[in-house]
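Structures for review follow.
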Structure I
Amino acid sequence: MSAVNDTKFKFAVFLLTGIPGQEDVYLWISIPFCLMYLISIVGNSVILFIIKTNPSLHEPMYIFLSMLAVTDLGLSLATIPTILGTFLFNVREISLDACFAQLFFIHSLQCTESSVLLLMAFDRFIAICNPLRYASILTLPRISKMGLVCVLRGVAIIFPLPILLKRFQYCRSNVLSHSYCLHQEVMKKACSDITVNSIYGLSVAFFTMWLDSLLIFLSYVMILKTVLSITSNTECLRALNTCVSHLCVVLLFYIPEFSLSLIHRFWTGSSPLLQILLGYIYLLVPPLMNPIVYSVKSRHLRARIIRVFVK
């Protein structure tokens, strides 16, 4: 009892959780996870290789796509050790420092990906609404600065989170409900006042994901307004077709992200299995599907990928 009442008591590790009740089939569950990671890493690496080795693809749209591929690779690498470690080798323990480092990389990379999706929406907005100035607005130096700002924004906004978590004492249950670390869940394991973390976490979500999604929505309102003013149905459909890939990627990224965030913060009575499945979807599906969506929808990119593999 004295140890429980002592607020200075601190767990040395967190325990990760795979899928409760399915421990006997973890090895079989790990197979689709391995395939998803393999496809994600190979797909995004191929996208980067094709764009880098083809000067004709050194255009703003494909440069932004390469930024997205780098972010997806980083997100996959940040979650591989704990997810596959849990399902393949039943390694559940993770130290506090390793957990804080993982949640920093996960959240900062997601913030960066949100910024890149906003830049891609801006690219489509300029290409459709102001095509004559497209090349003069989106120059290579300006695109490089935009990419740097995206990375710095993600790092600067998320950097305080592990510092705020590190000052807490963790005297409650140290079992996490996922096989990776998230700020929303880790902070609830502290036996201290987490008001500052909760407010800061909500502010980060508002000024990154929610704000970016709002700006993306407004950009597509302007794009739709411009497209509907085109008299030719063929030109109208052609303009909209250039946005399909980006729209699919945006929906794949934001819908699971918003759903999981709302469940963690406001719908505490939801099914644990639903939280777990959404958690894996929002981390694994975007890096898996983004290269597939763009490879299928982009004729120039698809042609060069086929040419490489045919050779």
Structure II
Amino acid sequence: MKPRPCGCKGCRTCLVCETKYGATEFKPTITLDKTRGYVYCPFCCKAWSGWDIDSYKQHPNHRGECLTFPGVYIQLDFISEDEENELMKCIDEVPWDVSQSGRRKQNFGPKTNFKKKRIVSGNFDGFPQFSRYLQDRFETIELLKGYKVIEQCSLEYNPSTGASIDPHIDDCWIWGERIVTVNCLSDTALTMTAYNGDMSKYNLLSAEEYPPLVQPNGDLDLEFKSNKNVLESCEPIINRDAIVRIPLIRRSLTVLYGESRYLWEHCVLREDITSRRVCIAYREFTPPYMPNGCHNVIGNEIRNKAKQFWDHRSKYKHQITD
């Protein structure tokens, strides 16, 4: 099925195409057993039985069962309220593109073909200057040492369009181990479910071709000395029947790595978008595209372009209205 005017295609739907174009029949139903839910607490780094994402606010007086859910880092108040206001003002001065499932997006990065495993720099020329301080601030976080951004994507979720994102694992051929998100305007949740499907999906098998950057204890191995590949290093250690809900808290930064990044699908449910939410997602390369990797030539070309920052008002001056 071709893309519809709202941006959806195939089985992806939003409220617009469901009501105007009769696309409801294409929408797959995601059935989750909420009795198996656990909510991750950013304070004690444990997941406690429940479903309501606000239940983390009960800390330290949690009730019920808890489990350890590895591979999650949350820094609250990564940006201030004033920084958020200015950031959103600038983001909204950049043209938005329609995307699937009721989202809008602004994407800055190389051109990739995940099926053919091909990447070219294309029209990529770096990132908007107004967001540079976010990347600079990554260096203040031990887990993000050496993080070289090669893609930055703003994603808008709005309840008026029924915005959501289906369960998925970020591509493992090109996007590296640390998946970074800065959350703005409202709270929501990342719902995690264990993946037990075809290992060729999401290019998961590519993760057997390179060693882990983040060790199971959270330490970094920037020289890649491990004798294990990524999938071997993050063998599951918890109950995979659980559904883990990670609060994406306003103005916070979230990093997924290790087991949560490679062995669990993540999604944003429509019911968890109650007001406008904008997230800024960041990606780094996998080791083969880093300086000493076998694909370092194209990797270096793209990394050099990623060092550039430009003024969005000059670039989009014909599209910005006062």
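Remarks
- Comparison of I, II by distance in nm of label points 7 Å out along Cα→Cβ at positions 19 and 227 - largest value held by: II
- Parent structure of the calculated result 2.1, given that distance in nm of label points 7 Å out along Cα→Cβ at positions 155 and 275 is the read-out and I, II the choices: II
- For -3500 (helix-only ellipticity at 222 nm (-39500 (n - 2.57) for each DSSP H run of 4 or more, over all residues; to 500), calculated) the corresponding structure among I, II: II
- Comparing FRET efficiency 1/(1 + (r/R0)^6) of positions 11 and 243 (r between Cβ atoms, R0 = 41 Å, to 0.05) across structures I, II, the highest figure is found for II.
- Identity of the structure behind 0.94 (criterion: Rg/Rh (Cα atoms, Kirkwood Rh), calculated), options I, II: II
Throughout, read-outs are computed from the coordinates displayed, never taken from laboratory work. It should be emphasised that the depicted structure is a prediction, and the values quoted were computed from it without experimental measurement. Cβ atoms are built from the backbone, for glycine too; each structure is taken alone.
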